[in-house]
1. For which of the structures 1, 2 does the calculation of Rg/Rh (Cα atoms, Kirkwood Rh) return 1.02?
2. To which of 1, 2 does the computed value 1.00 (FRET efficiency 1/(1 + (r/R0)^6) of positions 103 and 191 (r between Cβ atoms, R0 = 30 Å, to 0.05)) belong?
3. Where is FRET efficiency 1/(1 + (r/R0)^6) of positions 31 and 127 (r between Cβ atoms, R0 = 25 Å, to 0.05) largest, in which of 1, 2?
4. For which of 1, 2 does helix-only ellipticity at 222 nm (-39500 (n - 2.57) for each DSSP H run of 4 or more, over all residues; to 500), calculated from the coordinates, equal -22500?
5. Looking at structures 1, 2, which one was FRET efficiency 1/(1 + (r/R0)^6) of positions 111 and 199 (r between Cβ atoms, R0 = 25 Å, to 0.05) calculated from, given that it came out as 0.15?
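Values in this text are rule-based calculations from the coordinates and carry no lab data. Computed from a predicted structure; not experimentally measured. Cβ atoms are built from the backbone, for glycine too; each structure is taken alone.
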Structure 1
């Protein structure tokens, strides 16, 4: 399949409190142009949300985020996750993700972590927490010695800073949740979510013009 990093300039990072919201939420994001959807395993209903999206919104590429343990890898893939994202990595977690058969983005925040993964043949990474770990300046510095690494920065990124990340040669997409404001989700205002998703999807074009 196409790399997860190349599906859209922004990957929505979704926290689903009510699994019944998962399908209309996913449809709104896809309608706005954001096909890759990361559902974080931070709520009890997260796996049910992944299963619902995988079954009812086939045009979405749904993945599991905040994957912390090998058991979560297995359960996420069984629920229908088509990619996996972790905030960091250990050898056992990396082995489980590699064996899962689906694409994965292990999290890094230092040059040593990037180098360790490159040694293992992993070139597509999550940079987390992006803003706290040094932001665009840090990623720009990594490009010189480690140009083969491609990143999806996540953590503290919004519509104002996303274009600066997307303009970097080693950034393929960014992760964020600004297109899912809490009040819109609580009100089930999926039209607003779709509008914000469409604006986010357009950020890649604007970055290309920088």
Structure 2
């Protein structure tokens, strides 16, 4: 059960993902299928897993939703909090970029490059909605690639709750004009390239530059 909890915590099984079959888990952990079944039942009782008849066992979003539930409405009601969010993101996402550059697996790098291509495609098509979605997914992929349970938990729980407002902020910057939109793309490319080339300091600096730019646009709008 503890090993399965680790897979939920470290992003191996993200929310909504289907777990391997009982037989595969039994082989993976070198235990009986009854042991796997009991572990699943205990985790399901805590709301971390959900069994769906005929479909399998799935990871829930309980960890993601476990803290910060009032924040979404608070940020909507108090826009001044967005400055605090950007300050917090600068610290958290700078760290996740740094460790992603150190620890990213080949699968992580493949995911980051794929999302970067989607970001480039959306930008070229002037599709702000798709670009904002790819932007958010890229930041999530970088957090996952940091392979630090606490960074990932903070990113998915706190920033997950605020994702709508983060997306709106990015869209607001893009709507400033082609120069600002182009700068965002260049910044994301710099972050992704530094991570995929395993340059931690450059990755952190590039992420700080990105967050600082978004913050400067917000200050200009105020």
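1. Structure of origin is 2.
2. It was calculated from structure 2.
3. Across 1, 2, FRET efficiency 1/(1 + (r/R0)^6) of positions 31 and 127 (r between Cβ atoms, R0 = 25 Å, to 0.05) peaks for 1.
4. Clearly, the read-out refers to 2.
5. Corresponding structure: 1.
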